[in-house]
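Following are the structures in question.
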Structure 1
Amino acid sequence: MGRRHHSKLAKLNRSTKERKSLFKIQLRQLIELGKITTTVAKAKVIKRLFDKLAAKATDGTLANRRRIAAQLSSHQTANRLVDFIIPVMGGRRSGFTSIQKVGLRKGDSTPTASLTLVAPLPPEPEKKVKKVKEVKTVIKKETKKVIKAKTK
């Protein structure tokens, strides 16, 4: 078996733990927000990693969901990727994200880029929750009725 040439990710001047943590955080932010702004080097690595995750998510099997959740350390983010983002992407096999160069960072003149999902994120399904004011008014009315009943 031959060696797989050019299979390494960029080291980004970080230790292995720092690098893995950085990639995990940036991937989660990309899934939750749909867009992140970072350096060009980091954006290229995150794009590559996201494409691999999205390819796993297209199957939607439980095993792949667990693999994604293990990589992201978040079941909610993994479920969001599989249930909401991948169905919007259609039948894509790759190219789930796009990199657009933004400009230079002010402090150190590092080129920055915006990494966005190709398809816009679907809106979150809203949970039906009673407002706190409504609940308080209902409680006040009920307590007034109880007090009136006791005085009679």
Structure 2
Amino acid sequence: MSILLAPTLKLRQIERLRMLRQFLGALGVLTTLVPDRIVDVFEAIAVENPDQNTVHSWFGPLIRAEGVVITLAALRGGRLYAWLMNVTGIFGAVLFFFPRLYEQIAGPLVYEDPESVEWNEHLTDGVRMIGAVYVLLALLDRRRRNGS
């Protein structure tokens, strides 16, 4: 009986990963279309004093470019998507093991005066959780590519 279920389980796994690619593609499109709104959501979650900080003028276009890359990778699949998932996994591991590093990098990357940013007290836990999800997604994709 398990021999008969194996193809069904494999199809379900493939379908879930296809749905993940579609979700990432939609997220990429959203990021491309409304990068400033993405920054607003980030600030509402991560920063205690968003009104007291100025985002670099070039950060919106940087987020838009990221959205384009994510969208292309999700639509195209193949090596580009595999590469993106590998980078996502590495980035996730860094976030998981060194969550405070995120604040040190994100502050200067996003804000003109990173010293004035007051990070949300729960940001470290959230960053660690996002890192774990990124690693899990990368491992699942790697497993799919290896046919396991």
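Read-outs throughout are calculated quantities, based only on the coordinates presented, and are distinct from any laboratory measurement. Everything quoted here is computed from the prediction, not taken from an experiment. Cβ atoms are built from the backbone, for glycine too; each structure is taken alone.
Looking at structures 1, 2, which one was helix-only ellipticity at 222 nm (-39500 (n - 2.57) for each DSSP H run of 4 or more, over all residues; to 500) calculated from, given that it came out as -16000? Before the final figure, lay out the partial values.
Details: 1: -16000; 2: -27000.
Derived from the structure labelled 1.
Suppose relative contact order in percent (Cα under 8 Å, 6 or more apart) works out to 24; of 1, 2, which structure was it derived from?
Details: 1: 24; 2: 29.
Traced to structure 1.
Which one of 1, 2 has distance in nm of label points 7 Å out along Cα→Cβ at positions 12 and 68, as calculated from the coordinates, equal to 4.0? It would help to have the intermediate numbers written out before the result.
On the way: 1: 2.1; 2: 4.0.
It must be structure 2, since only it matches.
If Rg and Dmax of the Cα atoms in Å comes out at 23.3, 92 when worked out from the coordinates, which of 1, 2 was used?
For Rg and Dmax of the Cα atoms in Å, the value 23.3, 92 is produced by structure 1.
Tell me which structure, out of 1, 2, gives 1.00 once FRET efficiency 1/(1 + (r/R0)^6) of positions 92 and 108 (r between Cβ atoms, R0 = 41 Å, to 0.05) is calculated.
Of the structures listed, the value fits 2.
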